[in-house]
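Once you scroll down, you'll see the structures, which are given as structure tokens.
Values in this text are rule-based calculations from the coordinates and carry no lab data. What you see is a predicted model, and the numbers here were worked out from it, not measured in a lab. Cβ atoms are built from the backbone, for glycine too; each structure is taken alone.
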Structure P
Amino acid sequence: MGWFSKKSPKEKLQKKYEKLLKESFELSTTNRAASDRKRSEAEDVLKEIEGLD
């Protein structure tokens, strides 16, 4: 069963990337600067993911 299988580092980064993009989108209507920072963090995580391939 896969209930207790650990996520790979790539899967963890992918989840973090998705979370940051969602936060960026939510902030985009209220705080543009914070949204841009979250987007930048997400792009940094994406570069890490690409570096793993």
Structure Q
Amino acid sequence: MTCPVCNKPTSESYRPFCSRRCADVDLGRWLKGNYVIETDEVPDPFEDQPDQKPH
């Protein structure tokens, strides 16, 4: 198995990554929104504003 970030062999300690650095790079990509899970759901326009939801 190879690291999904840099393609080096994986490390047992950081599996599926080769190092802490590659694990952190992947986490940063998730946090920035680079990875998306496709869905057919319509986004809730009030999701970020709970006080604005209609009752």
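Tabulated values for the structure
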| quantity | calculated |
| --- | --- |
| Winner on FRET efficiency 1/(1 + (r/R0)^6) of positions 7 and 31 (r between Cβ atoms, R0 = 25 Å, to 0.05) once structures P, Q are ranked, highest first | Q |
| With Kirkwood radius over Cα pairs in Å derived as 11.9, matching label from P, Q | P |
| helix-only ellipticity at 222 nm (-39500 (n - 2.57) for each DSSP H run of 4 or more, over all residues; to 500) derived as -26000 - corresponding label from P, Q | P |
| Structure from which 39 was derived, relative contact order in percent (Cα under 8 Å, 6 or more apart), options P, Q | P |
| Per distance in nm of label points 7 Å out along Cα→Cβ at positions 23 and 39, the highest-valued of structures P, Q | Q |
